[in-house]
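Undergrad: Input: structures, listed below.
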Structure 1
Amino acid sequence: MYSLVIVEAAIELVPQTLRNHPSVKNHCKRVGRDSSEILLDISYHHRAMVEQNIKQWWKRGRPDIVHFDLVEALSTPLFKEKKLQVYVSTFDNKLLIMHQDLRLPKNYLRFERLMISIFNKHRSKEGSDLIEFRENVSFTDLVQKIIKPQLVLGFSVTGTRTKLSDILHNNESNYSKDYCFVVGGFQRGHFSESITRLCNSVYSISPFSLESHVVIARLLYECENYG
């Protein structure tokens, strides 16, 4: 069984400290929702995030990245064959566990509504019973207490440049295929030091800074070919 963790994922409700900011209020008015029913989105809330100087604002407010990543991962034969477990570990230590029979909405607006419902702990008719939601679960707890893999492999442009085929081949001599793959779910920056410390190795698979859904697609395809 492979595990994929989309780590420090930039998906969260608008923080309480931003809910009275004019840019947030204007957005809420346009979409006809309360500020507690809006995902933080840098496209709409950039001014509020910068002016309030929220922690590492440049890594937050990109729920669309998480949507791309999940659509990619959950559409693969590896996931459909129940050989892949997918987790979303958010910037603020919330955890989403994707159950094996989940069919994630491909449409972003439907995905957004689903996530808002889950983060607000409401039941939804559209998939929330197949997404387990937990609060206050750090990446360390996820790896050491829930996944418990034999090997944690991170992927970042700052990692050691290596071919994907070589990564799988070189590591299997000492380990089974109980791998945990770690990919960042944010737009800018790199893994926090606490993430890097838990990785046995961090690799780069391209001289370019690839979007996370591209890394996921290539990685899982290589796993399928590897058998």
Structure 2
Amino acid sequence: MSSLNKHLVVDNFVAPECFQDIEILLHDEHFLLINKPSGLLSLSGKNPLNSDSVHRRLIHDFPTARMVHRLDFGTSGIMLIALNKQANTNLTKQFQLRTVLKTYVSLLGGHLIDDSGEINAPIAKDPELFPRLKICYQHGKQARTEYQVIERLQDPESTRIRYSPQTGRTHQLRIHSQYAGHPILGCDLYGTPQSHKAAGRLMLHAETLEFDHPASGERIKGQCSSPF
């Protein structure tokens, strides 16, 4: 097998139909804050069977909608959408400068010992693991996540936690949870068969998003309560 074929990866994922609606939380002529349902792609995939997405739905009512960032397919919660080119440029820069603050609520398998802490472990791509990523101290990019335990539950034994990611790497919260020994319940990529089957969805929800208004500069904090 040639090295080219060895690393040729085909993504055969077909998203199940999502029957939940997108909720508009806040908007003006510059941006939208929405609540994305779990089980909906942020952007339509290359596979024509994966055409349904946040972007595809929004452009029917907001033709100028531009995606500033994404949430994973299984993640629900707050997303920020730009409604014009100037707002998109401004908001994208805020994400690049890491001045956009975000928190997530999640349910992890087992009980974390510490009430709060930080996970600092670099993340790297690996064609042989696609679509999974890996922790790699040699080649990975810095990834840092702060956490605060909300409560410890017994049935099943799990921990409700609030994450504050300090970087924005793909799959960061999922892979950091696995690295800490407590995978997110319902996660199909990072965890165990037991933790995957413990929930009917990925138990990860984008709870808050704080940013500067792209026109006025006013600090805005959007909030979207977790459904679990």
Structure 3
Amino acid sequence: METYLLFLALLPGILIIIYIFRKDKVEHEPVSLIVKLVIFGAISCIPAVFAETYMGALAPGLQENSVAGAIYNAFLVAALCEEVCKYLLLRIGSWRNRNFNYRFDGIVYGVSVAVGFALLENVLYVMDGGLYVALMRGVLAVPLHCFCGVFMGIYYGAAKRYSIEGQHGKATTATFKALFIPFLIHGIYDTLAFLGEYGTTFALLAFVLFMYIVAVKKVNLYSAEDWHAGFYTQPLSGDRN
């Protein structure tokens, strides 16, 4: 039974990695680099736990299922700490890598780190919670991290391109977006999940469905345009997002 649960815990992240890898049309990233970033994503869980513990201790009186408590715990405890830690490990693991030469590479790297984080978190939850937790997290929580990874990767790739071109103001703006948009997505998801009421459950499912559609559209768009988005071939026409 434990082996079966472990398989279910790992499967969603593996399928997402394969999907993103196949969307990288111009040149596939080295498997060794993707594995490295998945490991880095798992490692990012460690500082995230310490940061979340510290942030949670700053407001001990807030109840998680209250509106104020849900918002605080969702945005300032979970989303802020986890997305910052994922970004830092993403940056450490890939910014100077010579394979980082197309904008879609940022999506591959961002999703790889997100999957690493999600896989470790998912294994811990699923091994403790069983089949129901595996199924629910497989369609909700794991994709949530990957949605964040897609948007982090879009703007991470833009920041790299602008940095190469010497457009440091635009690079800074793109870096801010690489952190803020995943923070916003993650915070909204967790707020709805923490409230746990009848109405917010439907809102959560609607939000996840919406994010599935948006994320797939973004991946398809940047995959199709990647032929024209090499860092060392022609100038970037501008950030359309």
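A short reminder: the numbers here are calculations on the coordinates, not readings from a lab. Values in this document were obtained by computation on a predicted structure and should not be read as measured data. Cβ atoms are built from the backbone, for glycine too; each structure is taken alone.
Undergrad: Comparing mean count of other Cβ atoms within 10 Å over residues 27-34 across 1, 2, 3, which is largest? List each step's numbers first, then the result.
TA: Details: 1: 11.6; 2: 17.5; 3: 14.4.
Going through 1, 2, 3 one by one, mean count of other Cβ atoms within 10 Å over residues 27-34 is largest in 2.
Undergrad: Here helix-only ellipticity at 222 nm (-39500 (n - 2.57) for each DSSP H run of 4 or more, over all residues; to 500) was calculated and came to -10000; which of the structures 1, 2, 3 was it taken from? Kindly include the intermediate steps, with their values, before the conclusion.
TA: Working: 1: -10000; 2: -4000; 3: -26000.
It must be structure 1, since only it matches.
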